[in-house]
Structure P
């Protein structure tokens, strides 16, 4: 097999992992949205987290890679984990009130925020094209949130705040990626999130799930853990510029699940906002890839 054919094969595997990971993660979010009608978000987070951690540790042990779970920079890991915890609480609470696809679309504004923050926090130079894409993307967010008039969607601010905390979280991930493995980052973040959620265990809102709901709670963890593993694997297999655009297939999954289960249909402004956010996000990834190739 030639080098070009091998690269194409790896890229194909990376794209397949991305699409599958996005589908599994969105399906997990759909289960969470269904469960928020009867259970507090904190209880869902704890049970889901347990079934993310258990398969992950077992897999690392089975493959003889327990060393990949070692934490080498605990301070940065803790800060990232706290931001991850805030992101999870904001996103899952947003699922209670927003259609699945809308909640997911707004959370995808994170790359726009990362680009804007890269100048003051990472010292990067951002060209006018990427700044224009950021403004277009935020225009899409405004189309969904509609901050003026009677049609304002205040609940859309929850996934938007999730996108902000997620952006800071991803910037820290960049800083520690040279010493911390993806599995150790996921391990620390999941544990801290579970501890934060478990602190609400005695507030009187938790209740014992029946067999069906417990099986759904278990599925949220297993699906989410499998999704994160696949999404991590994508960056091992292929360049970010190749696979990142396919993460937006999560919106297709979200629209399909939202329509079948809840009958959700985005409005005209919602469609406009989704297209602007997705288009600007993909363009930013494309420009970033071109910049890296030029500097290389």
Structure Q
């Protein structure tokens, strides 16, 4: 299992220099990858393109960019541009986002999300492979190509949690990115669902990038209280709520990997055993030194 880390802009606001410095340090520490969310600050695709020019080895991925606000042709062009900047180390992670964002905030329709994603992938997939898109569907009608000769194909991951989305991710993409989805659910639902879809489609074994909060601490109860404050919003978003219900827990803090090094090591081993290929570690400040301690522990495990 490859070890990666979530990166985000500082609490003080957009700071590309700080982001680049953070990624340089993670690269020096040996991390395989870094994953940047695309929420309400820096554009993750553009920010990672800049960081890609300032790093040499670490894989840089989005986790994830919402699809509805961007035409698949436009996001394909952005992703390929970032791949040029990253010299072949860029990974595009996309997702539907949530109805509250797409409809309530952006004023767009969140109707037929599975249909939307299927057609989106049917347009975007060929573009990321350097081929023209020729698609006549219900939502998208595209006959266009991009000119990026010699540029490496952009790996495509989908934030897939439900059965329909897992089927699409396994059939039309390279894997999935999950968030606050516990090991029991990964083992019984996510991993077998996407693997079966990829096998049926004749595709390679899919990447399964599991995003989970993590902290090395001698006060696991206190750490979970902190995690609950940091991540409570995900408790009420329907797609994550469904995964927490499958896991049999109420709060995202209950799937956080917290405890001493032996406890967290055991949790990491379990993730690997259930089929997770990549960890996207959301290191959080359980106490004043938890981030440094946890990052150093993860780096020592590489």
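Some observations on this one:
- Ranking P, Q by relative contact order in percent (Cα under 8 Å, 6 or more apart), the structure that comes out highest: P
- For 5.2 (distance in nm of label points 7 Å out along Cα→Cβ at positions 120 and 208, calculated) the corresponding structure among P, Q: P
- Comparison of P, Q - label where distance in nm of label points 7 Å out along Cα→Cβ at positions 16 and 152 is highest: P
- Comparison of P, Q by mean count of other Cβ atoms within 10 Å over residues 32-39 - largest value held by: Q
- Comparison of P, Q - label where distance in nm of label points 7 Å out along Cα→Cβ at positions 112 and 168 is highest: P
- Given 0.85 for FRET efficiency 1/(1 + (r/R0)^6) of positions 64 and 136 (r between Cβ atoms, R0 = 35 Å, to 0.05), calculated: source structure among P, Q: Q
- Entry that produces -12500 once helix-only ellipticity at 222 nm (-39500 (n - 2.57) for each DSSP H run of 4 or more, over all residues; to 500) is calculated, selected from P, Q: Q
None of the figures in this text is laboratory data; all of them are computed from the coordinates on show. Because the structure is predicted, anything quoted here is derived from the model rather than measured. Cβ atoms are built from the backbone, for glycine too; each structure is taken alone.
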